[in-house]
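Asker: Take a look at the structures below.
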Structure 1
Amino acid sequence: MGTVIDVHTHMLNDKWLQTILDHGGRYSLKELGGQRVIHYDGAPFMTLMDGMFDYQNRIEAMDKAGVDIAVVSLTCPSVYWGGEEVSTATAQMMNDDMANQQSNYPDRIRWFATLPWQYSEKAVQELERANRMGALGVFVSASISGASLTDPSFAAVWDAIDRLEMPVLVHPGAPPGVAEMDMERFNLVFSVGFMFDTTLAIARMIFDGFFDRYENIKIIACHAGGALPYLVGRFDTAFEKMPPCREIISERPSSYYNRLYFDSISYTQEALELCLNVAGSEKLLYGSDYPHNVGDMEGCLSRVEALPSNVQDAVKGGNAIKLFGL
């Protein structure tokens, strides 16, 4: 049985929580259903789970589920709040903490760098520091304070990531326009909004020529790529039939899928198999979303183990070993 590597799994700490409550402005902490929940503009945003703060608890949960290595990352809203000084200091603090935890658990923990993306010069400096400390890749939200990832203000950060050849985990948050789309009711931000956020971000990257400009960057699309596996044919049809879709790129959108990796957080076997069929067996990675309240190390792993036997080991960890150079 091959090594099992979880590429989509999160950790926080008490200092990050206190800092966002002190400086996050529109973020607050309230009780909801007996749980602590971070709210944004008064609406539930993220349920805080004990496992988000306790690495020993995480290791025990990994042992129980049969997971060997976790590549941990901060989650949304990351450090995209608080102004330049607070955002930069909080990114540094999170990277220091994750590097220390890797030292504490050298056989079990790896990590994605947190960056103050909205402050380009500081973000590049922190990227280079995190890379020296051993970060395997970079975490980024599908949009940053409402700005698209292809916004020119982020070009210097992408240039540095491309130079360092670090994989990037693109993770959704609440997409811009949540109120206008009436997504707060029924918590449609989770079920629909997150999928929309990832899909729109990476579709824009494809049509905007991102993958032509940054030839060394590999993108991990969270939650089995949102709707990306389902829409690949529609993207190609748009490219063939609609001139605006050919303004920048000259290759079919589907040809850029070979630069994408997809995690296995699909919730159903059928969705995971669709993702496998579109992505290919070399581009699917095990992920769990632990320790969110929807995270499920064992369930996600059981769906991977139900895939054809000739691809299981690659998805469990073989592909991640190659991607991250482990």
Structure 2
Amino acid sequence: MKSKSLVAVAVVCALALTACGRNNEPVIPATSAAQAAFPLTVSNNNAEVTFDAAPKAIISLSPTATEMLFAIGAGQQVIAVDDQSTFPTDAPISDLSGFTPNLEAIVAKHPDLVVVSNDIDNIVSSLRTAQIPVLVEPAATTLEDTYAQINELGVVTDHATEAELLATSMKSKIDEQIALLSPKAHGLTFYHELDNTMYTVTSATFIGSIYAMAGLVNIADAAPDASSGYPQLSAEFIVKADPDLIFLADNTCCSVTAVELAKRPGMGALKAVTNGNATLIDDDISSRWGPRTVDLVTAIVTAVNKAAGK
């Protein structure tokens, strides 16, 4: 079982590209559903990747990419996923790791496509040297990045139509949820907790952008090290800010609940705690930028409307 300190590092590293030495830009598909035909070449991670045919043996080393692949109907083409790909439950989970990728273990499975979220230990160039196509789908910073990645995976796997339908459906459902927000929600302050050491997110991150859609004000934007996107706050900072809402995205990893939060020095008196507005948010859903972002938006809107008295 992972220690809570290791979980904290993993959570932040999984989200913060700059914090872990990654420098990948969001992917923009090179073609559309109407143009998809093989052989096909896409531009990805500053390189051209060519596919003679749709891949039939895909390895996903990214939990988000795993969710995207299954959501667009390419699940049957996936032969293995990394040890953090917990959704969907029928994904072929393996002992492969996205945090410490093992070239030999990957090659041994004879994939015709590997999808990663970042280039750890030069795994991308190593796979290319082994003549295995690889796509880098980095952490999104906006919903448009998410839609772009879904569409690119759709084109490459020959599920372009399904991908476009998924992206369109996501947009529609998210718009519907935002439309349900109480007018009183605008301007409410919040704190999103990534782990029990009080790492959080600013509005410059993907998660932060979702809260901004709801008109919320992020207390982390005023943190001393907010420029990282993932600052670690102190209990004193949170108590002074006294947010209207608290979102705990560390229940699974660190067993944090509103009751446990209230046991921290000074936090039992926070208005979010005393008013019952400290909400549990699924760890995985809130740390991924895939199809279940709709569920994240729904959970936020529900909590915000409760706090606003709607």
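Asker: 1, 2: which one has mean count of other Cβ atoms within 10 Å over residues 91-98, as calculated, at 16.5?
Answerer: 2
Asker: 0.9 is what came out when distance in nm of label points 7 Å out along Cα→Cβ at positions 83 and 99 was calculated for one structure; which of 1, 2 is it?
Answerer: Derived from 2, not from the others.
Asker: Tell me which structure, out of 1, 2, gives 40 once percent of Cα pairs over 19 Å apart, for residues 43-162 alone is calculated.
Answerer: Computed on structure 2.
Asker: Work out which structure the value 3.0 belongs to, where distance in nm of label points 7 Å out along Cα→Cβ at positions 211 and 299 was derived from one of 1, 2.
Answerer: It was calculated from structure 1.
FYI, it's all coordinate maths here, none of it is from the lab. Quick caveat: nothing in here was measured; it's all calculated off a predicted structure. Cβ atoms are built from the backbone, for glycine too; each structure is taken alone.
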